[in-house]
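Novice: Take a look at the structures listed below.
Nothing in this text is a laboratory measurement; each read-out follows from the coordinates by a stated rule. From a predicted model like this one, the values you see are computed outputs, not experimental measurements. Cβ atoms are built from the backbone, for glycine too; each structure is taken alone.
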Structure 1
Amino acid sequence: MEKTTMRYAEIGTVIHGTGRTEDLLDSLASELEHHIQRNAEEWCSDDGRKRRDRYMTLVGDARETDPDDPDSIEVVLELMDTLSKFAPDGCYFGSHPGDGSDIGFWPNED
């Protein structure tokens, strides 16, 4: 079996200008689902399938979470943590250093 290569995100914005939980849940879940789908070959092993299933469960949880629930921020944080796994080397997933409302994949500033 050939070894697959993870397809990482491109640097740039995922969501900008809103901190509303409902917007974050929707955009971040969609972004995670996009990365799951574009890395289909990565999930062929047993471990890969388990990881994919965890990620898809998180996508489903995000879509079912009531944004007015005080615990919904935990789902947002878990989405952000999971999306960081798709950041290219030397990059991170989070707020842009010059604009906190610009959330996406950015180069580390060292």
Structure 2
Amino acid sequence: MKYSLDINGRVYENFTEEYLRSSLVAMLDTEPGEDNFLILDPAEPIQNSIYIQTWYENGVFDIETRIVHADDSYTHYLYKTSSLEEATKLFTEYYLYQKLPNITEWQDVTDTM
């Protein structure tokens, strides 16, 4: 499957798993107030998920995904983790295996959109 990777507004079409991993690691080194987000956007939805994204601030990765329903409505989910390992696992599984994270424990933040 093809993906685009948006890192702080710069979009990459051809990238490797290693580049994705190193981009997540690089988020740890940004200064407060700097743009610090990453969006992984599949060419086709993965289990109705149109992207997975994160930003890193104050030692926490805020990870989100949006699920689009058949009627074009959506549900937007948020998960927070301080673990680089966990964030990397979620992104690499989405990228390599087209595996949506288990969002049953994620917070539904649709009403805040």
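Novice: Which structure, out of 1, 2, was P(r) over Cα pairs in 10 Å bins from 0, in percent derived from, given a value of 14, 49, 33, 5, 0?
Specialist: For P(r) over Cα pairs in 10 Å bins from 0, in percent, the value 14, 49, 33, 5, 0 is produced by structure 2.
Novice: Taking distance in nm of label points 7 Å out along Cα→Cβ at positions 19 and 91 from the coordinates of each of 1, 2, which one would give 1.3?
Specialist: This figure was derived from 2.
Novice: Also: Consider the structures 1, 2: one of them gives 1.4 for distance in nm of label points 7 Å out along Cα→Cβ at positions 67 and 83 as calculated from the coordinates. Say which.
Specialist: The correct label is 1.
Novice: Work out which structure the value 21 belongs to, where relative contact order in percent (Cα under 8 Å, 6 or more apart) was derived from one of 1, 2.
Specialist: Clearly, the read-out refers to 2.
Novice: Could you figure out which one of 1, 2 the value -15000 for helix-only ellipticity at 222 nm (-39500 (n - 2.57) for each DSSP H run of 4 or more, over all residues; to 500) was computed from?
Specialist: 1
Novice: Shifting gears a bit: Supply the structure label, taken from 1, 2, corresponding to distance in nm of label points 7 Å out along Cα→Cβ at positions 11 and 43 with the calculated value 2.9.
Specialist: Here the read-out was taken from 1.
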